[in-house]
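> Please go over the structures that come below.
Bear in mind that the values in this text are calculations on the coordinates, not laboratory data. As the structure is a computational prediction, the values presented were derived from the model and not from experiment. Cβ atoms are built from the backbone, for glycine too; each structure is taken alone.
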Structure P
């Protein structure tokens, strides 16, 4: 044992210890976390490099004798090479006193070893921890500098691990490019997607994360060394600031830059909040990916069963053959740890007071832990899990084929109601949407194969072209059906619609919209529309007077005109008395019996009821947009007497 004295008394130190009394007091005072500064070798190496660079600088400006500088540099090199081992740095990462214990631990180890190199014995006879090793420095500028530079190297390690994951995900995106599967939103079945597309989102996250970390790693190279206690540089010799950054850059192997504002560098910690936020965002993004892998590989009989994860260990102490998603679960827990450390860093930065951030110890511990754990876990996750993921192609294909969400494509071509009808039939009958369309006669087998090819539907360009082609064919088909109605009948229908909207002697914006949609659906020329509108409006008050010769039209077309009038009388849920009078007058003029009129109105009501049953009110299109469909359905009604 050897003994050292200070103003507080005497302490015994182990003979093999290079640290001194300040370190020992710090070790005893702050033994709380069980994690010493020696646990983070990069941190200790960076501190040693700072001490080496400052010794060289002080020697160059004639502040430090060359033999002492050389001994300090050799001691620093032994720390950097780990010849001086981690147990020589026993103070706890969490400590009070603004990191004095950490700083003096390094100063004392270097001083004792440098003195030993010169005299053969530990002690401070030739090299003193404060006078020589700490010359021109303060804990207040050394520790923030060490924190940022250590973080720089940890970020490079994290970037390397993310790059490994990036390469593996790039391969997986290509491998899974043709694996069609079912996407899910709100944990419910959605539309087809490829597994490659799904994995491309993970890849994009990783690539974006690398870019963000590269930027912040570079920001870590702006440091406040030379600021000394509060930013005024009091305590450094002339020429020190001119040389320290060049020497520090040589020793570190990276270009270190001077903080633009030393006071800012010592007082504010917003950079660490931003950096920690980025690390947290990456951790939570990877955790989301890990959760996806757990869900998609769930099973193996009753889960989603889309992915097969590599088996890395037994999944149960009691259930044979059970395999757990161990590495995704690891990533989830790492994210929880990182989120907790992020909150700690945030509160520590918020708690900075006046001219110095005294919370570097807890910021360092939290940040180093997050970066180190993420670096290790991501590398393990990439190699031992993601690289070996297999797609259950058969299961993926079956689920994609059987999703009811493919009714979306049907609705894009035939309208929402047809899509809902197909979906309900598929669900009730246990059919795929493709087979339900064929079963209902909505699509021929050939059309169904073209429109509902799940792989095609994952390609926006191809699917858009096919859907648009079919939708246009359907639209042309409907227009041809309507065009088959004689011009005289279409004129009458427009007149009926016009007089019904003017039945109460006024017209609303909605009713005006109805007439525009009606004219377009009936394929009427603008001049004809203007002429018919004027005549119909003028004859509103004159019952039994129609501009069209009612009796010259076939029964089929007279009934179609009556159906259109009946539809308009109830479609807006406001059946006016004047509309009923006009409808009855129209019935009589068209020589439609009361029984037949009742039957036609019942059919119209069924159209409304069927739509209400299929389509919730909040999903329904505006009622005036339905007229084209009503014409086609009206023709079906009178065609099935």
Structure Q
């Protein structure tokens, strides 16, 4: 049976998806094939997409942010395993053991109960032979790309050997050998037989594996199948855990970097999260680090938990992020935390708490946490931290509908920046532009724009400068739109630096699309292009992305619906897009309460194919903007 495109996405077979996209000739067929290829790239296991594949995808006009997101390294403790689907179709996917301190993954894995018990026993067995620095009961086996297997049920005990290897790798620093695929059940220290061996051998061959580790009892059958297939695949039978480690793990884990060095590396990796959309890989890397830090380094544990929470929030789960932050707060309040957590990670914890509370529409809590973060930074004379903490104070106030308080916070942040790092004020000025626009202060916003652009012009012409200019212009365009100056907003945003972000990174690309699209709809002759910019947001930036980015993309579609309704350009296709967009509005935390009534009224009108009442749609959009 020939594999379908959807099977290829689940299986991580980007080679199949590339071939389908190249062969597609009709417009609809090509669009479907490119969509499947984009999803396949985003759901491919880390380290499986090489440079040639990325170049081929770019040549087929897959959006660059999707291709960039596929540029990820394999985690050293990820184990490729063969999985068998229906109709004799099998594939290889990476699984890995992760640290789950607050139980976020307890109910979200694809394992059926028997498989889950077998994996838990394997992790316990690994802990007996290689004691971890944290409770083994808080470690779970997950797919390297959980969303790829979200609709699957993984049955049987055949993942136990992989779970054992991943746990030992995680806790010792010995990497999984390159080119290895592993299958096998465990009984005590013995590796015992599993089923579907012909399908698993075929999957390992198609994956390009060099070596397949199987239970010793299955080795003869597996080798016979490999020979029949003409596969250049070494089949190795392993009878016990010692043999499994010898053939599955690198001989020496090498000398691990110091905890401080590992956390510094994590900070650098964290800073790349919005290049494409790298948060899934960063989340997995942070989880690995959080489960291996020395128990006594409470300062590092708090920082890594905060970054893990931020990644969780960016992936669309602020409720889970808040649970991780609560765990960090508990560490800070413990006797060890009171003695060992300095002000820098404490201020960072309060900043992340504020941003998470903001996304949950808990504005009173968010404003309190943001103020506390700024106070800690002032008290400790941490000027760099204070700049960011004041920025959080301003962002929370702006989301809470208080531009005056936002301006005060951003102005103080700017004053500290001018004293501390006077040549890097453009982003702070961009926030001030947005706040002045919300407050109706055109002259003040324009003054900040002039200062930001003067700084950028003096900084040379490189990628970083152009990216910052896009942010500044996007904020200016939003301010001009708030001030009712649509033509000026078009002039500010319809420029090369902003055009690059429209098709490139999701942020500020999605926001730039919103302001330029809306401004065009309000100018003579620009409506059609404006509608298209807004409507295309999910296609350009929302495919297969995490929930929050998908929400931002579809929010632009709701803005398109509002613009069309106001200008008498409504139609069934608009209603259809808006129905799908409405499904992306979050319902976590207090968000549901904030948007519930307007959501219901708008939804009822859309289901009838009608334009929603202006008041209900305006209320819904205003509430959604607070989340964005």
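> From P, Q, which structure was FRET efficiency 1/(1 + (r/R0)^6) of positions 174 and 382 (r between Cβ atoms, R0 = 41 Å, to 0.05) = 0.60 calculated on?
Working: P: 1.00; Q: 0.60.
Derived from Q, not from the others.
> I would also like to ask the following. When mean count of other Cβ atoms within 10 Å over residues 142-149 is compared over structures P, Q, which one is greatest? Spell out each step's value before the answer.
On the way: P: 25.5; Q: 21.1.
Largest value of mean count of other Cβ atoms within 10 Å over residues 142-149: P.
> Going by Rg/Rh (Cα atoms, Kirkwood Rh), which of structures P, Q comes out largest? Walk me through the intermediate numbers first.
Details: P: 1.27; Q: 0.99.
Across P, Q, Rg/Rh (Cα atoms, Kirkwood Rh) peaks for P.
> Continuing with the same structure: Rank structures P, Q by distance in nm of label points 7 Å out along Cα→Cβ at positions 54 and 94 and report only the one at the top, that is, the highest. Intermediate results must be reported in sequence, preceding the final value.
On the way: P: 2.7; Q: 1.4.
Ranking P, Q on distance in nm of label points 7 Å out along Cα→Cβ at positions 54 and 94, first place is P.
> Another question, if that's okay. Could you figure out which one of P, Q the value 8.8 for distance in nm of label points 7 Å out along Cα→Cβ at positions 150 and 502 was computed from? Walk me through the numbers before you get to the answer.
Details: P: 8.8; Q: 3.0.
Traced to structure P.
> Of the structures labelled P, Q, which one yields 0.00 when FRET efficiency 1/(1 + (r/R0)^6) of positions 22 and 350 (r between Cβ atoms, R0 = 25 Å, to 0.05) is computed from its coordinates?
So the calculation was done on Q.
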